[in-house]
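Next come the structures, one after another.
Any read-out appearing in this document is the output of simple, stated calculations on the displayed coordinates, not a laboratory observation. Keep in mind that what you see is a predicted model, and the values were worked out from it rather than measured. Cβ atoms are built from the backbone, for glycine too; each structure is taken alone.
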Structure P
Amino acid sequence: MLKFVRSFAVTFALLLAASVAFAAPVQKTLILATTTSTQDSGLLDELLPVFQKNTGYFVKTISVGSGQAMKMGEKGEADVLLVHSPDAEKKFIEQGFGVNRKLVMHNDFIILGPASDPAKIKGEKSSKEALKKIAAANALFLSRGDNSGTHALEKKLWKATGMNPEGQKWYQQTGLGMGQTLSVAAEKNGYTIADRGTYLSLKKNLGLVILVEGDASLLNIYHVIQVNPAKWPKVNAAGAKAFSDFMVSKKTQKTIKTYGVKKYGAPLFFPDAGKDPKSLGL
């Protein structure tokens, strides 16, 4: 009897080992495709260590423009997105590339330039009119030109003016992220459009000033989107869901609400999880 029990135990152990060996491995690396603004502002440096500690996932962050982040999602090259280009996001979802789009936070865009303000746009209430003045003055304007959420907003504003600045000598595209574009604008004493969070985090090294702000058309809204596992079975769906849940959790939203206040004197982002999208004009 004892011999039988020992034999059964050995067999069971071997079967258990085999089942573990052939079980699907748990993916512990999570690929986050996000915007340069979330990286340049320092917000991710604040949030990701907490997420990684709480969940055990290691986050590999790819900071690109929103458009490029969604291109990665379309190819299954990312697991989850944190982006700010609402019109493109809706198309991304409609085409079946993403699921569970959730409102996370917002800040706003601002039009910046040198204190000398050659186009005389300071205090202008309409961003559209400000851009018209920049064009009329042939004043240097630096565009990201990278298909980011910021670039998409900028193109939308130019379209509202009835003008197409591309090809004009005074209109230059950097092809760079937000932080780098701000540096180029500062170096060349040009105008540009930026999200407030990135500007505040880099302000002391720039010499650029806020000239136009507060226009409703300058609202900058961020969503988290999980890449659709039905289209790309190899994505880390569990990790993507964990990150999405983390971004809209009460604790994370509280961190977002206070981030930047101590260092910059004002929050860089405003938490929006759970809000009615219509309240933000969506």
Structure Q
Amino acid sequence: MQKKLNKIVNRTNNYLYKYFSKQKKTELIKPMLYGLLPGGKKVRSKILFDIGSIFEVDKKNILQVAAAVECIHAYSLIHDDLPCMDNDNLRRGKLTTHKKFSESTAILAGNSLLTIAFQILSEKRLNLEDHKKIELINLLSESSGHTGIAGGQFLDLSYEKIKKNKKQIINMQIKKTGKLFSFCCVAPIIMSGKTKYFNKFAKIGNEIGLLFQIADDLIDLRGKTSSAGKKTKKDLKMGKATLISLLGTYNTIKYADNLKLKIFKSLKIFGKKGDDFRETINYILNRTK
């Protein structure tokens, strides 16, 4: 799995390096690239390639969409780390963008990464019909704004030190984490035109987002800062609303295992073509950083 993931990491990073090298040079390019590259596991990109393989989508198109997704993900992390948000000093084993540069620079770099994602999706080199490009841009917008990442982060901050029920926590985590995974799951379907699978994979994406968030919360609880690449043991101190804080560690792990089995059951119809995707899901749940 790690070998396959490294291949995706290298392909996506190389594409982004080349893309930014052709951008007009401004003072924000450096902090943008700092927050974007070279770190990150590129799990979202891997999912795009996994599902793209199932539906036989052109890999060049998948790569361009993956680049846009990584820009969105990096923007969200840069903003999440800000003093007014989660106030983190370490990300991916290095200083957070606002610590390396400044708070205002980090905000502007994050904003610029958010907008450049849509620039990537709108370009002619993405060899898709215009209506498919528009659908991708529309869906990525929904996944990133108040109905997705930004809305989820708002709830995450609002829920601190307040007891919330399971439904509320799951809704928050789907917005904060699941919506971008959901986009990655349905983008290859939009590109392939096999829209009868759209709802099925949109739901799977939300569920994968929950698995990813559970793994993140377990890393925060059990992990070390040195291996995680970010400060751990913060959730309890900040009073974060998580499934672990509500259900306990054992029941949360049990919930995640049952959710994984549910996803695998829904992928049976794809046979061996879904093996890489299943392998990625296992990696997401069992990762240690």
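For helix-only ellipticity at 222 nm (-39500 (n - 2.57) for each DSSP H run of 4 or more, over all residues; to 500), the calculated result is -22000, so let me know which of P, Q that is. Please list the in-between numbers first.
On the way: P: -13000; Q: -22000.
The correct label is Q.
Tell me which of P, Q gives 1, 6, 12, 17, 20, 19, 14, 8, 4, 1, 0 when you compute P(r) over Cα pairs in 5 Å bins from 0, in percent.
Answer for the origin of the read-out: Q.
By the measure Cα Rg over 2.2 N^0.38 Å, for residues 176-223 alone, tell me the structure among P, Q with the highest figure. Write down the numbers at each step before the final one.
Values: P: 1.15; Q: 1.35.
Top value of Cα Rg over 2.2 N^0.38 Å, for residues 176-223 alone, among P, Q, belongs to structure Q.
When you work out mean count of other Cβ atoms within 10 Å over residues 184-191 for each of the structures P, Q, which one comes out largest? Before the final figure, lay out each step's value.
Values: P: 18.8; Q: 25.8.
Going through P, Q one by one, mean count of other Cβ atoms within 10 Å over residues 184-191 peaks for structure Q.
Supply the structure label, taken from P, Q, corresponding to relative contact order in percent (Cα under 8 Å, 6 or more apart) with the calculated value 27. Walk me through the numbers on the way to the answer.
On the way: P: 27; Q: 20.
Checking each candidate, the match is P.
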